[in-house]
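> Given below, in the form of C-alpha cells, are the structures.
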Structure P
Amino acid sequence: MKNFFSILFISIFIENALFMRALGTRRMLVLINKPKKLYYFGLFIILINVIHTSFVWFFNFLFNQYKFYYLLIPLIFILCMSLAYTLIYMILKVFFKDFLDKNLNLLISSTFNTLIFGTLLLNFSHSYKLTESLIFGIGSQIGFMMSTLLVIEGNRRLQISKVPKAFKGLPITLIYIGILSLAFYGLVGHMLPSKL
C-alpha cells in the first residue's frame, strides 16, 4: 500500500507529465481557452488510460516470450489506443448518445495523444506491474490536470497584467510554462552522470 502512494506521488508531482516531460502540451494549450472542457478531458483521459494500460498488459502477457517483441511495442500501443477508443465510443453511443455528440472531438483528442502514449512508455521503462502501472497512469493524468489548472490560472492572471505587446498571448504563456518547468525541475533535482 505504501508503494502505491509513493508511485501516485511520484507520477503527480515528481514526474509531472506536463512540466517534466512536456507530454500533452499541445492539448493543454487548447484547453487553456476552454477550461470547462478540462474536466471532461480529464475524465476521458483517466478512463482511456485505465483501459489502454489493461489491454497493453494483456498483449504483453501474450507476446512477451517472443524474441522481437520489443519491436512491436509501438504498434501494440497504437492498437490498444484504438481498442480503448472503440470500447468507450460504443458504450457512449449506446448509453449517452447526446453526451457523445457534444464531446466526440474531446474523446478523440484524449485518446490519441502523447500523454497516453508517453505515460505507457514510462510505465514500461519503470517495469511496473499492472496495478502499479494503473496507479502511475492515473497519477500522471491527475498531475496533468492539476498542471493545466495551474497554467489556466496563470494565464488568467497574465491577461490582466501589463505585459509588453510582443509577449501577449502564446509567448508569455510559454515563458510561464518554462518557468514552472524549471521550478519543478529544481525541486526534483538532476543527478549528473558519474565517471566510470
Structure Q
Amino acid sequence: MRSSSADHGTLSIKIPAASSAGVFVFREIHEDEFRPELFSSFIRRQVVHDCWRRAGSSWEIRPDPFIDDWTCDDILELLHKLRKIISAGGLVYGVFSSGCLKGFAAVDSRLFGSSSQYADLAELHVSEEARRLGVGSALFCKAAAFALGVGARKLYISSHSAVESVAFYLAMGCREAEELEPMHVAKEPYDRQLEYVL
C-alpha cells in the first residue's frame, strides 16, 4: 500500500494549503449542516465538450457539448442523499475556504458486490474556482481511506462521462469496474463504471 502525506494510507499527494480564495480547511460535514445554504457559493457548473461513449466492447471519445449544473431541486435531492449516507454510517468530507464549501466527497459505508468488496464513492465534486488545485485528489484519498476503514477492498465510482472527469479518476489509479452496480448503470447509463483497488 502506498504511503500518504494526507493520512489516508493510499496515495502520496500534497494537499493544497491555500488558493486565491484563501486557506483550505478539510473536515467532515455533519448532518445538521445539510441545508441548501451549504451550497450557496458552490459552483457546480461544468462545461463539457467531449464525452466517453461505449462503442461495442470498447470506449471512444465523441463530441457531446453541454453545460452540467445543479438546479434547486437537484440540491434538495443531493441533501437528502447525503443525509441518508450519514445516517447509515457513511462519510461526507468537505473542503472549505473562508467558511464556504469548495469541494466534498461522500462514501456510503454499506458494502456491495459478489464478496462485499465495494464501497460506493457516491459523490465527489469541486467548485469551479477550486479545480486543478489538488482539492479533488485530496478528497479522493480521504474517501479511499474511509472505504478501507469500513472493510472495503475497492472503491466503486460511477464517473461522469466527460473526458475531464474520467481523466481525473484514471490519473488517480482507477480502472474499469470488474463488476457493475445495476442501480448506477440504470440511473446514469452514460457513466463510466470504475473501481479503485485499496
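Just so it is clear, none of the values below were taken in a lab; they were calculated from the coordinates. Small disclaimer: the values here were computed from a predicted structure and weren't measured. Cβ atoms are built from the backbone, for glycine too; each structure is taken alone.
> Figure out for me which of the structures P, Q the number 20 belongs to, where relative contact order in percent (Cα under 8 Å, 6 or more apart) was derived from the coordinates.
Traced to structure Q.
> Let me ask another. Volume of the Cα convex hull per residue in Å³ was computed and gave 168; which structure, P, Q, did it come from?
P
> Continuing with this model, one more query. Taking FRET efficiency 1/(1 + (r/R0)^6) of positions 80 and 160 (r between Cβ atoms, R0 = 35 Å, to 0.05) for each of P, Q, which is largest?
Going through P, Q one by one, FRET efficiency 1/(1 + (r/R0)^6) of positions 80 and 160 (r between Cβ atoms, R0 = 35 Å, to 0.05) peaks for structure Q.
> For helix-only ellipticity at 222 nm (-39500 (n - 2.57) for each DSSP H run of 4 or more, over all residues; to 500), the calculated result is -7000, so let me know which of P, Q that is. Numbers along the way, then the final one.
Working: P: -25500; Q: -7000.
The read-out comes from structure Q.
> Out of P, Q, choose the structure whose coordinates give distance in nm of label points 7 Å out along Cα→Cβ at positions 120 and 136 equal to 2.2 when calculated.
Q
> When FRET efficiency 1/(1 + (r/R0)^6) of positions 64 and 184 (r between Cβ atoms, R0 = 41 Å, to 0.05) is compared over structures P, Q, which one is greatest?
Q
> Any idea which of P, Q comes out highest on FRET efficiency 1/(1 + (r/R0)^6) of positions 96 and 128 (r between Cβ atoms, R0 = 30 Å, to 0.05)?
Q
> Which of P, Q yields 14.6 for mean count of other Cβ atoms within 10 Å over residues 152-159, as computed?
This value belongs to structure P.
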